[in-house]
Each structure stands twice: as structure tokens, then as C-alpha cells.
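Following this line, the structures themselves.
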Structure I
Amino acid sequence: MSQIFLTPKILKNNMTNGEKVSDEMIETLSPIERKVIPFLNKSISEIIERSGMDEISVMRALRFLESKGFLKINVIKKTFIDLGFNGVLYKKNHLPERRLIIALEGKGILSFDDAKKTSGLSDNEFKAAIGVLKGKALISMTNGKIKLEASKEELIKKNLEEQLIDLLPIEKDKLAPEMLLALENLKNRKEIIEISEKSTTSFVLSEKGREISGREIELNLIEEVNSDIIKNWSKGKKFRRYDIHASVPKINGGRKHFVSESIEQGKKIWLELGFEEMNGGKCVTSFWNFDALFTAQDHPVREMQDTFFIKDIEGKIPDKKLVDGVKKAHESGISGSKGWQYSWNENTAKKVLLRTHTTCLSSQTLYKLRNEKLPRKFFAMGKCFRNEAIDWSHGFEFNQSEGIVIDQNANFRHLLGYLKEFYKKMGFDKIRVRPSFFPYTEPSLEIDAWHYEKKKWLEIGGAGIFRPEVTVTLFGKAIPVLAWGPGFDRIMMMVNQIKDIREVYKNDLSLLRTRRIN
């Protein structure tokens, strides 16, 4: 939080530029500048009081005078550290790690439940306390129990974080190096500390400024042209002088978010290629997301580590005929296949999740087209969710560009043609295709693009032709269905030379204002 502190007096020095104040200079002064000039020998707070203007108008007037060489504004910024809401409580009742130490001190070793109950900590506080103490090697954990490993000296002495809390509030520049380390540790914890910026503003008059300071300047100048001025013009009237060469702030008009513009570009490409758009909800059942796509129920991708399941909600699955077909495909196979050879569980298929790919829209669309005329082509641009570790090329939510072509005459060459055309229109000049595996396509392939900044191939999507286990159960017969689902965020990142995928959603205004879609 930035705050202006008004200084009690104006600083002066021997600033000179050898230039006297001319009539032409006086005629450039705006009304708000002329209002503050009589009080330039006062402090900023006194100028606000005596001029009758608000703080913003006074500071604007001083900035104008600075640009004309009458004064120099000095702003000194300082960072202050103070206690947050939890910090006030912890200063009185100890940090969570100290309370856990106190609970362990008498016993030496406690179970997790007993330690939490004795310390009186919430779930989050208990986890934070364990993390801090384990990181400092003050406790050890074995067989669901916590053992105190701290020496008597370590127990008695306040740690750095506790010492910092005792010092607050304080200016950041006054903190010793070890206290700065404690500050970094506490910054990552909820509402223990607050950091604010405070600014002290003063100004120094130049020789020109001292010459006009304290003067009452009355000018009968025209400030703007309006209809009355044009109608009642008479000789002798003068306009205020304006510096047409003065720099002005850049005005940025409203525009769509960079991600929205990129998605619209991707949609436009598919529409131009004759595709229809398909849509659907972000929450789906495991049946449509996995089972209908011939993904075995014990496949690692379905585990909690990869998928966000919605707790305590059971979804609805479609008609019995389709469910029985999917069950048979999984257990014993269809169209000559052997299936996955396990007992398929209907309750597992009813679990609700945040879709891990937009291919679930393809499975639903294919089922709706049983009695429709062919060929048909569909695409989707939508957000997906996976429990990924976040880094420069991964996020736990991302956009995907889905596509299917249902055509009796479709083949692998057509699949490559669609993909190459899409990436070419998106601006890629170097891509490769390599064999891969997906449970629901055969053949399957991965598309990689060359990342010029990282100097490596980066995977941007998978594709293939749906297996009979998918098409026969959903569509009623084996028919070629070309399918693909590249990650669209990586495409945006690479085409627009963004080095880190996290920058795409950072909402950096300078990036949003300057970024252009290729």
C-alpha cells in the first residue's frame, strides 16, 4: 500500500539554470499551477490547505511545474513490516511451531492426534508447525508419532521468526540479514505479517521557481475553444500557450484478453476448415471421460494424483444398452479384441470429475450422431484440468484444441493433413510426428514442435484414429474417426515467444497491451 507523507517544509538548494521567467513562460501556466504558485514557499500540506485544492490536484500542478523547470520533486519510498491478523494472535499466544514444542516438551513423543489435540492447533497450523520444525531438525516422525529432538538451549531460545515478530512494526531497511531470512519464511505463511510501502514527498525550487514563488498570477487567457468562443470572438483575447512537443501519456484502449484472442484465432481456423463446434460442461462423469474412451478403470491416469475428482457426488450414466456395450468392451472385448480382462465397476464410472481432456466431448458427440448423415467434422476449444506440478511448460489447468472427423473414407494421411494445416495456420514452421500410445486410438501419435528458446522438442498434443472398442460402443459400428487433442496453451506460448506458460495467465498489463496475435 503506497501512502504520501507530506513534509513539514520545502527543501531549497542552489539549483540554477540561468534562465529568467519570461512572459511566454507565465502564459503557459494552467489554472491549477497558478493556484499553487503563491504558496510554493510552503510545505505540500500547507499548499493543499491554502489553495483549497485536493491532494491529487496539488500534486498534478507540482508535476506540471516540474516539467517546466520550476521545481524538482523528490519521492523517498520506504517499506514497512507490521503484524497481520494472525501475527497479532501469535505474538500473544506463540507461533504454531512453539505451541507444538510446548506440547511435546513434557512427553518427548506423542502421536499425531495427541500432539494436535494437546497443542490446540487447527489442521493448517498443525501442518505448518510440523513443516517448520522438521525443516529445522527439531522433531522426527516415525510410525505416526512425533518425537522432540531439540536440545534444552534450542527450546529456551526464541527462533528468528519469533524474534522478528517481537520487533514489529519496523522499517525493512533496518532489519539485520538474519531477520530478512525470517521475513522470507513468514511471508509464505497466512496473514502473519503485512508489508506496506510509504512514500515521503518533497520538492526543491529551481531559480525560476524561487523567482515566481509567492506571486499572485492573474491571467485572462482562453483555456479551450468552444462554441461561445467561436461565436463571440473579439480581437485582443489570448489563448494560453501550450507546448505541443510535450510528452503525453500513452492511452491504451480496451481489448480482449490475450488468451481470448488466441482461442478465437484457433476457432476461426477450424471453422474455415469446415468444422462444427461442440460444447459441454467442465464437470463430467468418469464414464464419458474414461470408460467410453476404453480407458481401463485401473489405468494410472485415473488415479487421484492425476485427476481432480468431485467429492461425495455420484453422476448419472446413459442408457443400459450403451453401458452394457462399454462393460463388454472392457471385460472381454468386441470386434475381435480381448478387452482389458477385468471386472468393470459401474459405480467407478459414476464418479464425477473435472474433465482431464476435451476428448470427453468427442465421445458424447459420437454417441449423439448414431442416426446422423456422414461425413461430419467437429472441433472444441475448452479448458481441462489435471493435477500437474506447475513449471514453465505445465499447469494444473489448460486449454485444449479437440477435433474429430467421422468419415467412412478417412485415413491416416487425412489425419496428418488436418494437423499440418492447423499448425501451419497457427504459425509453426517446424513440427514432427512420432508414434505413441493412447488407450482409445490405434494408430496413435504425438505431435512435437521445436522450441527455439529452449532448443528442444516440446510435446504439444496427441492424435490418432479411434479404436473399434470406442466407435462400435458409441456409434454402433466400426467406422474411421480421426481424433486429436493438442494442448492449446503450449501452442499460444510458443507461437508468441512466451518463455513460461505461467505468464499466459499472469495478467501482466504491459504484456496484454503489447502482445499481438500472429
Structure II
Amino acid sequence: MNDPAAATPLNSPNDIEGPSDELQIFSEVCKHARGTAVLADVEALLGWDEQTMLPPAAAGYRGEQAAALASIVHERWIDPAFGDKLARLAEGPLAEGDDPDAAATIRLLRYDRDCRTRMPSRLVEELASTGVEAQQAWVVARRDSDWALLEPWLQRIFALKREQAACRRPDLEPYDALLDEYEPGGRAAAIAETFSSLREGLVSLLAQLRGGPRSPSDRPVRRRLPREVQEALVREVAGRIGFDFDRGRLDTTAHPFCTTIGPDDCRITTRWDEDFFPTSFFGVLHEAGHGLYEQGLRQSWHGLPPGEAASLGIHESQSRLWENLVGRSPAFWRWCLPLLRKASGGFADVSLEEMHEAMLVVRPSMIRVEADEVTYNLHVMLRFDLERAMVQGELPVADLPAAWNERCERDFGLRPSNAAEGVLQDIHWSAGLVGYFPTYTLGNLYAAQLMAAVQREQPGLEKAIAEGDFRSLLDWLRQRVHARGRLLESGPLVAAATGEAPTADWLLESLALRYGPAHGVEPA
């Protein structure tokens, strides 16, 4: 098929061609949107600081700062003059012309503005301030395993999110209105159907693996490794796969994340466990995958749709591809094990096969971010179902811990021993990220399909990875995914990159092919 990136000209807003009067208005619209993006980047900087540096007692005032800045950003979005210019462009030649960047910029800025215009400033400010204070309450609640401390904050968060949904997209079901912000065009009913099919396949595969004649052990990686050794190792690995530390940095936080402060300022974070280095190692691979996407977006379009990520599902596909499909492969460890031995002065007693199989242990657990790749998506489905029920008013927030525990027992045969191990383990709901969770599993689906396409087109990829050469893989992703920005929604983007619509089949096949042999199970 034709290279799907070929339709995306690598130009800047200044290179758009058209009637002079239209170009003048387009320039003014882009300038206004970029100015708004600068302020949104400052919002992101406040958020990064909140999660990495903020003193606990400063949460209240940081909430005021966040609310004030969110209000300014909102006022710029709803500026009537900005709306009038977008409306005029929508009726002009650029909106229907041959340049996909110009057309997408007009269409998506207008859509984003319409959604924001329906949001009252009071609600925008309250969401921002409540999110800051609720996240700080979550840190303490999780530390002390104290559900009662966080419950009133979540009551408030979900009430605000229902109000946001009603304002943002009154034509949609409340949960779909929230989901659309993270996965444009995504609908809960279709996702639930996909998840149902995937769940059936995962449960079947899990039963086969757990009943297999072999059982990989992670004992080789359960040994003490000082934080400074881990940090040196993960920095080297992140840099080798392509993360540019001149345009980014790595810091410590309670819940790892990646955020972008500008076209040359991408921040990734991790947490450390000196007795189990995969916590930080795969955490950094994951966040660096997000960072590679951000650093691969077109800088000349920063703050405008052609320079923005397509969706959180696509974003997650990039992080999970590097974390799992690259980072847990035998080729990767052929290259990385000598680095680990050199950095640590140990691991000479661990063979390549033992190291690789240590990454393929399947063991149901309570913690999503520590879950193995086979059971991980069951954690996501649990959260998707619960948050959807809370948004729809079918599950009172007060009943969330009981519902959580019952679902864990049903899905994993385990029951959380405390709230920190259960309902308090994720920061998302306290941050107001409702509708976010399904994008994790969508990302896994997209990642498997994208990786299969790369492998078909690059038969020498495994050898390159074993030699520590990741350039051809990253270049493919840059062309097929990163350079497209928001020009396509997730489904069409994956289809353009791989030649077929997204399907769960590739993920199930990938898991069976990679995990089956380690457990003595032949793929069907």
C-alpha cells in the first residue's frame, strides 16, 4: 500500500497556501491558539511540580493557582473574536482544500472551542482547584490506606465530572462525553463489546499458561540494586531508544507519568524499588515511550492539531510498545543484559534465557502498574466498568471499595488486604481523569497491531534490536504515527499505518506467541 505518511506535508503554519485574506485570518487563529497553548504548557508545569516538588501544605494555594490559570486559558478559548474567525475559515477554501494540516486545524480547533464554550468558567476553575487538592489528599490516603480521607473528594470529583459531561457534549451519554476528551470518537458501548471479546481470549490464555508444564520465575531480578545504579541504567536505555535528554528530563514521583511543557521540554517520571529493579526499569521504558511520541510530534505545529497527539489510546500504544513488545523481547535483553551487568557489577549468574523468562512471569496481583502483561487488561476493564457505573449513577462512590473488592475476587481470585492495595492505588480519579482508563487497553490493542506491521515490513528488526539499534523502529513510528498528529482519529490512524482496522486479534496472538513458549504452551 502507499506510505500513509506521504499525505502529511511536513510544513509549518506559515507554509499554508491560499487566498491572502484567508491566510491572514488563518495566521491570526494559529497565533491565538499557540498563545493559549503557551499558557496550557504553564498549567502542565504546575501539574508536574505538584507531583514532584510541591510541599504538602501548599496544595490549597496551588489549587488557587491552577484555577486562576485554567480560567485564563478558558477565556482565551471562548473569546468571541477567535470563534468568529474560526467560523469564517470553516466556510472558506482552506477548510475544504488539499492541505490536510490546514483543514484539520480549522475543524478541530472549532470543535475544541465549541466543547469549551459550553463549559462555564466557574466549572473550569472548580475542576482545576478540586483536582489539585484531591490529588494531594490521595497521596496521604494511599500512604495511610485511609479510604475515608479520599471519599468526600471523589464524591465531589464525580459530581463535577457529570456536570462537565452534560456541558461538554449534551448530545452524548455522560460517560461518552468524558471518554471523547481522551479518545476522540470513542464510545463506551463499542469499547465494552471489544473488551468482552478480549476478556474471553485473555481468560482462556491465562488458564492455558497457568496450567502449562513450565513456570517462569522472576527470582533472577529479585535482588537488591541501589537506586543510583538503576537510575544510571534507565537513563542509558532511555537515551539509546531515542529519548532526547536535551529536550527532556527524568524525575521521581509517587505515580509515574509523562508531561510536555513545550516542544523541547518533555518530562518523564518514575518510582524506585531497590529490591525489584523492573519497577523503575519498565516504568521508564513506558514513560520514555510516551516521551518519544511527544518528541516526535511536529514542533512547528506545537499547540495546534497537526502537532498534537491523536488520542490517549495512541499515546498508550507508543508507551506499551516500547515497554512490552520491545522491552520484554529476547532480542532486547541480548543487548541490555550486558549493560545491566556492567552497571550493577552483578547478574553474571543470570543467563539470557533466565533474564528473558523473568520478564514473562504471569501471576495475578492486586496492583495494576505491577501486573503482568497477560492480566493487565483485566485491571483496566475493572476500572472502566466501575467508573462508567459511577458516572451513570448506578454505583454510589461510597460503595466503590466493596464493589472493587468483589470484582478483584471474581477476576483474580484475590481480595485486597487494605484500601491502598485496592481502591486507592491509582491517582486518576482524584485528578479528575474519568474516562481515561479504557485508553490503556486500547493502547495495548493498537501497539500489538502496529508492531506486527513493523515486523512484516522490517524483517531485520529483531537483529537490529539485539544490536541496540532502534532507529528503524523509531523512524517507522515517526512516519506512520507521530507525524500525523491529530489529523486522524485512532481507528483510521491505525488502519492507515497497518492496512486494517483495529482488532484485538493481534494482541491475543502476540501474547500467545511470546508467553506460550515460556510456559511450555504451544500457540494455537
Structure III
Amino acid sequence: MSELPNGWETSTLGEITIGGVDQGGPKSNCDTFTYVDISSIDRSTKRIENPQTLERKKAPSRARQRLIAGDVLVSMTRPNLNAVALVPSPLDGSIGSTGFHVLRSPLMLQRWMSYRVQAHDFVSEMSSKVQGALYPAVRPKDIDGFYVDVPPRKQQEEIADEIEKQFTRLDTATAALKRVKTNLKRHRASVLKAACEGRLVPTEAELARKEGRDYESAEKLLQRILRERSARWEADTLAKMQASGKPPADDRWKQKYKEPSAPDTSNVPALPEGWCWAYVDQLSWRVQYGTSAKCFEAGDVPVLRMGNIQAGGSIDTLNNLKFLPKAHSEFPELLLERGDLIFNRTNSAELVGKSAAFTGELNPCSFASYLIRASFVAGCDSAYVAACLNSVLGKRWIKSVVNQQVGQANVNGTKLKDFGVPLPPEFEQARIVATLSSALTYIDQLNSAIVKRIVQQESLRQAILRDAFTGQLVPQVPTDEPASALLERIRAGRVESLKKTAARNMARKRGQQ
């Protein structure tokens, strides 16, 4: 153990606080009261942000602790989340939940104590003492037993002031980073919107006119896609019939092919020259749900799930993968192919519809039942369709067709087939996808750097606290009254406080008889 700074003393939280917080609950002469429970605390700011006003007759059983300004509240449940806060003056007289352990000490600087319980060593030790699985919590004696190095009272003020000054600088820097992060999100949305409106790259019509050449319009491309779609259906259907041992005797089976319907363009936004509207159903030859089979932590074939599809339009192939054996009965039918679109069909309303193009980085690879795979005919780039679905165009469409269930939103395969794609000519799609990929990669890199810096800010915060509580944050003044004298006064005050609490409890019992 390192040597303590001059004038410091080692004690415990229990020894430097008075204990015996009044458990009388809301006062009988009040119709309503202010209630502070764990949900009232913002864990990032360590402040009481959302106290409740409740009727006294409807007070929950936990509403018992009578708080005063300066009390330090420490949540005993899930201490790893570090829900701690200092009771401000406006909440003097409020009622706290018994889920808090209240640290109160008239002689210690409460601001100093509130910062002390935010430090990593406190959080770590409390997390190691958790009991219970469904309701993990520590006990008051666990918190009271935590050892702290107590500085002289004057240094406590200097330390708290310096922490606040340093934290204010960090908060300002973090707020600036978060603003940039928000602006990047908006920039991403604007880039995607421009891509789907023909404003990201020069259109094929413009280039053809400038270069004095002809070009294949999207309408002509769509007719080619529809022919190839029909041919693909015929080839697949014939192969299945032959595999089942029932080859066709004539061509009447071809009449079963269902021509996809075209979108109604009477009330849709105008498109750039050379573009046209087309349904996903027209552009794809297969729209299919993934496997609902139980997956495993290890195996031969990775299975992509909702969490692997990133909101930005990429696929995370490194984390949270589950697996199925190579001999699984749904293979090779449910193996992904390069160029397949993966669509997240269910999640929160914000995340349903996130889409990405499978680039074949995992081979073989499958996908789970909460995802939909759409395989497109040559001439339609799935990365472009994914961009449309991830853009404001796709989000508006999803909002209009989503089936909101309890806690989740859902878009099924039939609805996905009816998503209207603003289809550019084939070569223009390629330019859009290339430019979009470069722009989004750059945005992702900047965003990752910002996220890293925000995480570093929290590390700096803990470094400041570590220096503060080891005597390295402010200069040591040998003439300050030593902490030993302060601890003696605290012990005397603690004894007196316990006597008053015992007398108060005794009086309350007599009043109830």
C-alpha cells in the first residue's frame, strides 16, 4: 500500500458518516411528497434529474428515507451502473427509496464524498460484493466497509473544486464531440438522400448528352430485368421438377409464372431523367426468410442475426455470431450469395428496416428468421437498394407500412416486395454505389474516431478521480489541520446522532401504540 500524503488518514465510509437516516417516510401533514428512486438518477451526469411527485396515500413501500440537502445517495442495486448522486438544496426534505444507502456527514465535505463514490475502485469493489441473481445488490455494510483515504477538511474543498473544474472542461469537450457525432449522422442521411434522388453523381442522361452518345434508360433496363427474372424462374422451376423426378411433358407449366405488378406512379416524386420507379418484386427473383433453427456458439456455418446488420448499412461479421452445422437440412437453400440484400424485418421502430448488401466476406454463411434475403436480377445493384431502404425514402416507407406489435415493429416479405425503388440506369447505379461507399466509409471512420475520443474522456475522468483521492490533484499544505482531528469530531458526532435516532424511533413507537 502506498504511503499516505501528510495529514491524511485511512478510514471507512461507515466511520466518516453519521448513519441513522430517518426512515419515517412522507410526513403526515402533507398530501403529496417528492420521491427520489433509482430511476430518478441520470447515471451519466450523476444528478437527480427526474424526481417524482406522489400522493402520500399512494406512497410505495420503499419511500421511507427522509433526505436533506447534501446527502450522497448510493444505489445498492446493480452497483456496476454507479447510480449515485448528491441531493441538491431544492430537494431538501424529499423522500428517498430504501434502495439507496444514504451517506450523510455534517463534518465531511459532501461534494468530496459524492466524487469518491464515483471512482473506479469503489464501483469495482461494490460490483464484486453483489448478491442475488434476479435483483443483484450490495448491502449497506458493504458500502460502509469501503476504505477511503481521508484528506484534511480544507483539502477536501480544494480537491472537489479542482475536480469540478476539470470535469467542466471534459464535459465541454464531450458535448462538442457529441455535436459533431450528431452532425455526422445528419450528413450520412443527406448523402443517402442525395444518392436516391440522383444528386450524388452526374446522371447517365447528363453524361450521354455531354459525350454525344446513347444510353440505356432505367425503363429499358427494367424490361431487360423482367425478362431475365422470368428466365430465372423458369430455370429454377424446371430444375426442381426434374430433381423431383417429374419432368414436364409440355410448356404449360410456364403459365404458372406470375408477372410482378408495376408501381402506381400517379402520386410519387418526380425522378431524374432516365430513371423509373420499380418494385423490389420486379427487380428480384427471390425474397426469403431466414432459418428459425436453434443456433450454437460454435459450428461450421455462421448465421447472421439482427445485431450483425448495422444501422449504417454494413454487416458486422466479427462479433456475436451463431453457427449451424454444415449438414443442416436447410442448406444450401438458405446460404447467402454475394450481392444478396439483407433486410432487418423486426426490431424497435427505429431499427426495423436496416439493410445491407452481403459482400461474400463469410462463405458459407446463412441468416436468421428475423432477417429477409432478397436476391436481385443482374442489372440491379443490391447495395443501391440497401441505400434507398436506409435513406429517408426507406424510413418514410417503413413508417407507412410497419405493423407495430407490442414492443416491436415488423415489416414482412410481402411488404418488402412492394417497396418502390427509384431505379437509375445500370452504369449510374455503379457510380452511385462507388461514391456512396467512399463517402460512408469516411463518415464511419470519423464517427469511430469520435466514439473513441468520447470513451477516452471517461478514462480521463477516472484518471482525475484517481489523482484526486491519492493526493496528486492539488498541492499538499502541511499546515492544514490533519484528518485525524476531523475523524475524532466525526466519531463524537456519530455517537450523538445515533442517540437522537434511537430516541426518535422510540417516540414514534410510543405514538403508534
* Asked: Looking at structures I, II, III, which one was mean projected area of the Cα convex hull in nm² calculated from, given that it came out as 39.8?
  -> I
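State the single structure among I, II, III that was used to calculate semi-axes √(5λ) of the Cα gyration tensor in Å, for residues 200-247 alone, giving 32, 15, 10. Please list the in-between numbers first.
Details: I: 32, 15, 10; II: 35, 18, 8; III: 40, 9, 7.
Among I, II, III, the structure yielding 32, 15, 10 for semi-axes √(5λ) of the Cα gyration tensor in Å, for residues 200-247 alone is I.
I, II, III: which one has helix-only ellipticity at 222 nm (-39500 (n - 2.57) for each DSSP H run of 4 or more, over all residues; to 500), as calculated, at -13000? Walk me through the intermediate numbers first.
Values: I: -10000; II: -19500; III: -13000.
Clearly, the read-out refers to III.
Here, each number is a calculation from the coordinates, and none is a lab measurement. Computed from a predicted model, the values in this text were never measured in an experiment.
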